[in-house]
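Got some structures for you, see below.
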Structure 1
Amino acid sequence: MAEERLARARTGHTTVAETIRTNQVIRNTYLLLSLTLAFSAVMAFTAMAINAPPVHWILMIGVLIGGPFAIHAARNSALGLVLTFVFTGVLGFFLGPILSMYLGLPNGPQIVGNAFGTTAVAFVALSGYALTTKKDFSFLGGFLIVGLVLALVAIVANLFLGIPALSLTISAAVVLLLSAAILYDTSRMLHDREANYIVMTVSLYANLYVMFLHLLNLFYALTGDS
């Protein structure tokens, strides 16, 4: 009996400790995500103010893919935080010329506003759902890897093909994939004991960034100006 009580006590202690750690990861992730989004917005406005030229698509893809790997390697140090702000700041600066291009269109402010609003609502709804229900969406991992790799291949291919219908299909598919990715990443904060708030911040930021870009493309098409 004494051994059973000790086992239950240990189990309860572990559960409480894990709950505290999970709450810390969630709190730190959303705090850092808010700060990086704000910093990214400042860098985007800076790029717009100085009329920065658009960057080559290879450079943007390189930062989006390579940045998270470097940050993951430094995730348990102060360097990880520094690299996170560098990563989000650079991507924010890259976003500036894109926003300038869209805002220069007749319905530009509406396109940007709709894309921003849809991204924000989707994130709050999906992340809130995962946190509230506490469902484990880890089963989406393999599907997301395959889907995002295929989407990346299709995006690169269409940069050379230039087929408008394919571009819209890719954007719609990417938005759906990233919606699933938000569920998956939020679920990781709840169920993955090794979840790191810096890694989670970078992953969620990348989801939002790429989703916003593809929503811009979709809303641009819906205006009839494409």
Structure 2
Amino acid sequence: MIAVLVGAVAGLLTAPGLRAAAARHAVAAGEPRWECCRTGRLLRRPDGTCPRCGERAGPAAWLVEAVAAATGGAIGAAAHGPSALPLVWVGLFGVVLALVDARVFRLPDALTLPLALGTAALLLLTEHRGGVLLRCLYAALALGGLYLALALVAPIGLGDVKLAPSLGALLGWYGWSAVLGGFVLTFLLAGGWGVVLLLTRRAGRGDDLPLGPWMLLGTLLAVLAAG
């Protein structure tokens, strides 16, 4: 319980920076990153306003704080020893990626590339068993290849394909059952949310739905189950 509370508090402390990052990157493809004043780029209030100029941008009020606290608490529950580093890294990027994808239906390279590089570096730093590292590599390639194949026949974006190897590598650290669980949970969660939107008439059959948030949530749930 203490680890969960510490993780939740840590998530809250990172929320201003995560909110600023989500505001910067939640733009359509080809558009420049959003910026207001110098201070607003670094810190944003929970209501989404810049503390310097008062401009409002980014996710809804307190949404980032809620997501960051929940993610931090989950990481606190799942992390054991060195596993905290890769989990925290993926968690920080995951909050921003989920919010950006939910807002503009894209996962920018400016986020997915450093996520992949950092995940690989932290796994190499914290894991010294060659067999486990090979499994992480194979899981990254398998999940990336699977999402690439799906993108050829289903409405899955290339951003989702680029996110998949990072999640695959992290899940591979916990075993192949975690990799399979994360993949299955992604589509169960996404499908369930799609049904809710259809039933409430908040979306139609042909509307696009972001997959990134469900990939990230499915990964987090699979990690919790494996832990």
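Where a number appears in this text, it was derived from the coordinates with a stated rule and is not lab data. Here the structure is a predicted model, which is why all the values come from computation and not from measurement. Cβ atoms are built from the backbone, for glycine too; each structure is taken alone.
Quick notes
- Given 4.1 for distance in nm of label points 7 Å out along Cα→Cβ at positions 100 and 132, calculated: source structure among 1, 2: 1
- Here Rg and Dmax of the Cα atoms in Å, for residues 76-115 alone was derived from just one of the structures 1, 2, and that gives 11.9, 36; the source is 2.
- Parent structure of the calculated result 11.9, given that mean count of other Cβ atoms within 10 Å over residues 148-155 is the read-out and 1, 2 the choices: 2
- Which entry (1, 2) yields the derived value -30500 for helix-only ellipticity at 222 nm (-39500 (n - 2.57) for each DSSP H run of 4 or more, over all residues; to 500): 1
- Among 1, 2, structure where Rg and Dmax of the Cα atoms in Å, for residues 36-83 alone as derived comes to 13.1, 37: 1
- Comparison of 1, 2 - label where volume of the Cα convex hull per residue in Å³, for residues 108-195 alone is highest: 1
- Each of 1, 2 could give Cα extents along the principal axes in Å, but the derived value 53, 43, 33 comes from 2.
- If relative contact order in percent (Cα under 8 Å, 6 or more apart) is computed and equals 19, the structure in 1, 2: 2
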